[in-house]
Structure I
Amino acid sequence: MDDQRNLSVYYDGVLQTAALHLIDKHQAVEVQYPGPDKEGISKSFQIRCQDQDAIFEIILAIPYNFPDVFPTVFVPDPYFSRLYPIPHLDKRKVLCTFDAEVAHPNISNPHGILDEVIQKAFILLKKGKSGENSLDYLDEFESYWIQEANSEILSLLSISPETREIHLISFTHPNWSVTKLVADTRMEGETWLVQAGATVDPTRKKAFYLPLESIGLPPFPTKNGEFLKRLKTVSGDAVKPLLEFLNKDTRPSTIVFSMPYKDGHIIGAWEHANAQQYKTSHYKRKGKVQKGLKGFRRWKRNALLELQRDFRDLGVKKQLVTRVDKMRLFTRGGDGEISSSQRIGIIGCGSIGSHITKSLVDFGIDQLLLIDKEKLTFGNVARHLCGANDVGNYKVRSVHQKLASHFPHLEVTTYEYDVLRLLRDYESVLNRCDFSIVALGHFPTELRLNRLQKDGIINKPLLYVWVEPYLAGAHAVYVDPSYIGCLHCVFDEQHAFLKSVLAEPGLYSKREAGCQSTFVPYGIVEVKRFILDLTFFIEDIQYGKMKENVLFTWLGNLTLQKEKGRKIAGRWAVAENYSVRRFPLANFARCEECNSNVI
């Protein structure tokens, strides 16, 4: 058993000693495992757990990779039938003893793992029978609801305390089994689906959102009458709006509900089926299909009589609701913080601009303006966000499609134009953004944008971004027209940058055969490292922390540059690798115009 280099030998050795321990200490009897996932089980043992107050039997299933994972606890009949439903016991008769996401077995003590699992199982069964841990149902509400659900719905809904009609959209997707989505507006839902690669069914159908105080404890209702009775008991205020919706909606009717839980909400859905059922006469034993309410014309509706009297025994379908809204995804998949709803422009969607855009979206920005006139070429692929399958497409379209397929909630406007041509025709286009990032790498255009800021044509902040060869350094100049300093302030009269990292950066530009084929060499790994640090600077801009115009300078691997024989400017001779500096533009020898504006 000590030989852990051979997993087969190790696991077999642990299994043998585990079997002996269970037989000796717990009087276990080896049996065939009757539960799910049999292929992962090596041996299983029936064990009786008892004290003076209770007796239970469990089947402890030892997985092939024990002790690296916990054993499975199966509750056989007749004990399961007497106990279910209780917290932590599912319909498959499996009892959840330890959450593998937060608890980890002590692999150096396999026998202790077995004892702990058996003891925990007995405690959970005993508490479940007495009702002592009934509040645990809320912790596992979704798993219990899922066990009884026979379909799934995606949701973009905003959770709120108001009842309202919502849109139920049918669709197909090549990779998904789910075919329904609910959204507050049809446009929002259809946009999300199309960007995710789905085909939308044009049929229009409404559903109903119903915030509940509670839906009670399992077992959950299964029929019309049971649902109505449960709602009257635990969420009485919801009954009237539910009936009002059902009175005007054609069946089947989908009800999406939420209820508060801890700091958030639990969400689920159910469906009321078409009001028809087969009825058998008690006298002549003849049957017929009842399609309407007694005493009413067939097209008339009275939801109260439908649920409470004529169709009270009609089954209600439970549905799993999977939230795909931005709030849910970024709370679960991030740190719980959602970026503010700002609109950011990206001018230039090349290697730098495309990765900045991806970083912004990862950060939670979902409203973007993308401007770039170029199409993607094979020469771009090595360090661009998009790949060879996008070659020949406009960069802005490829970036949009790639990001929207990952984050379908994005709202993106694209322009396949030179930014100056766009501003000539629509001079206010950048003023519709909270600020814009300029990643063109074309100094004359950047100077022209700087001029437009000075002239008041562009009245929103711009962040000019560029990199030096081999990513020895990278820079960003934040210019808000209301503060002192501009892009021109950090360049001398010969347009040489005043804080360059390389002593002569122009020496390291590369040129391929052909006119206008000069490029700046750098690798994508260093780009991503720079943009990660730049994102925190952008975060300060976004949250209004920038109270002056600033030069942001990022220093790359200076040691490597020196080893490669590239001369570092004296000002950075002793600087640390991968460090960041911020310089107020007011401290520079300002350009003539900025100086003249200082009182």
Structure II
Amino acid sequence: MRPYQAPLKDMQFVLNDVLKIEQLYQDLPQYQDKVSQDLFAQYLQVAADFCQNELLPLNAIGDQEGCRLENGVVTTPTGFKAAYQQYVALGFPSLTGDEQYGGQGFPTLLRIAMSEMITATNWSWGMYPGLAHGAMRTLEHHGSEEQKQKFLVPLLEGRWTGTMCLTESHAGSDLGLIRTKAVPQADGSYAISGEKIFISAGDHDLAENIVHIVLARLPDAPKGTKGISLFIVPKFKLDEHGQVAQPNGVICSALEHKMGIHGNATCVLNFDQATGYLIGPENRGLNCMFTFMNSARIGTAIQGLAAAESAYQGALKYAKERLAMRALTGPERPDLAADPIIVHPAVRNMLLTQKVFAEGSRALAYYLASYADLAEASSSDSEKQQAEDRLALLTPIAKAFMTETGLEATKHGMQIFGGHGYIAEHGMEQVMRDARIACLYEGTTEIQAIDLLARKVLGSQLALLHPMTDEIQAFIQNHQQHTQFATQFKQLGDLVSQWLELTQFVEQQAKTSANEIGAASVDYLYFSGYVVFAYLWLKMALVAADKAQDSQDPFYVAKIKTSQFYFERILPRTLTHRGNIVAGSQSLYLLSPDEFKFD
């Protein structure tokens, strides 16, 4: 079993010292008695114990056994159901739910921190309650009172789970092409018919019912995305008392055979005249579904963080123990047959890259979650809008950048193990296989990139970008007395200026050809991600420097040194991305489709 110790010290550093959660949430009455350092620490410790003792031992089992579909019934791997029952007993399903319907009312920030540990210990298992949370959010925001009583309450109790059913085999990410039909019935319900694929947690034996949130078309709906409606379709129909009754025409016809996340049932679902209930207005389903999708995208970003942390912890332990060759500067452990491989520069470079991606991702995830809470709970309309704008800008960056850097971290993890990394017993190849999906589902990196540049930045005429760059520039201006970090401040300031200049460059180029936006988008997203990480790493370094003056704790000194590595050896990657953006789209279109290959 690969090693994992919940990084509680670093989690609390970001929460308490960088974000200063008690101050941050003091003006949000909804969370007045829900946010304190001690309370968060207690919940995180309970979650850490559950993840390390219950979920981690099941991780390899889930990968090896996978899920089974027999006679229309899906069975999850050994131990998954018992772990879910323990999760429910701990009260975790209701953590951030509306108190009116049985939730505990905690902020998203706490759930995000807990979901990091869940995913790091057992990615496949964590997707079952993770998808349920998205269904809860959709019902909370768009469901009627009757729908909340009927469906939200059992979801919060953990008796039921949920899914999101978007994708169809011919449509993929182009949801305007979906064909699933919803036919109105005399009793006000709808008959849902069609096939959905790639449905994570689509069927299982963990809970007594599954609430599918399904996109479908009404008979005379407009074509494209403007003709999509959203429906609640339970796996089992309910009786007059709201209890599970007979099956509802939702059939798992196949389990997908996948590269990773074997312990999660990724299903092909057929809806055969299944009874569904409209949620939100007709033909506005995609707007409502974005509540679920945005929640899922932040959750996917957390998966990137968890992958980086998992790979780092496994590789670090191995690098300290594995003996191979001598340090180039001479033996560092002459008492041993060879030196531990952590002495070698190439290994150190990989470990530090993993470390800066894991800890930088944690800072970005928690920073982003705090804006989700502000958007939810602020009493000021202007503050709510500012928070929503920040979420709109940062969500595609977080989803794509954190999953791509998380995947890179898993590659380094395997590499540090050498040939042993390719062998299943060490668990590193599973981390990499599981992590690969995060760059694909909930919108690929390339889709997130075009969303960021075309819709969020250029589409808002830079109105979403400027508050972020203004915040960073104000941070630089307000902390220039820290001469210890003068070089880093200069780097960050130059990059923010380049960020704005590159945006304006693409905007001008796009007036000639819209392809310029597409050609620049992925590099633009990476560039943006590296700059946002630089901002957060410098914030962490400043806090650590202040703490180090009053404490002998080597944790803070290590944080400062790690930040220096990020600025010196990772941040220069922006030069390549900048060069690619400036190069434009011309060379992408020199070949005709026929010239890509000659027989």
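Nothing in this text is a laboratory measurement; each read-out follows from the coordinates by a stated rule. Values in this document were obtained by computation on a predicted structure and should not be read as measured data. Cβ atoms are built from the backbone, for glycine too; each structure is taken alone.
Here distance in nm of label points 7 Å out along Cα→Cβ at positions 215 and 383 has been calculated and equals 3.4, so which of I, II was it run on?
On the way: I: 5.3; II: 3.4.
Comparing all candidates, it corresponds to II.
When distance in nm of label points 7 Å out along Cα→Cβ at positions 239 and 303 is computed for each of I, II, the one that comes out at 3.8 is II. Of the structures labelled I, II, one was used to calculate helix-only ellipticity at 222 nm (-39500 (n - 2.57) for each DSSP H run of 4 or more, over all residues; to 500), giving -17000. Name it. Computing helix-only ellipticity at 222 nm (-39500 (n - 2.57) for each DSSP H run of 4 or more, over all residues; to 500) on every structure in I, II gives -17000 only for II.
For structures I, II, which has the highest computed value of distance in nm of label points 7 Å out along Cα→Cβ at positions 39 and 55? Can you show the working numbers first?
Numbers: I: 3.9; II: 2.2.
That would be structure I.
Taking relative contact order in percent (Cα under 8 Å, 6 or more apart) as the criterion, the largest value within structures I, II is that of II.
Between structures I, II, where is volume of the Cα convex hull per residue in Å³ highest?
Values: I: 255; II: 185.
Greatest value across I, II: structure I.
Can you say which of I, II returns 0.95 when FRET efficiency 1/(1 + (r/R0)^6) of positions 407 and 567 (r between Cβ atoms, R0 = 35 Å, to 0.05) is computed?
II
Among candidates I, II, the computation of distance in nm of label points 7 Å out along Cα→Cβ at positions 47 and 311 that gave 5.0 used structure I.
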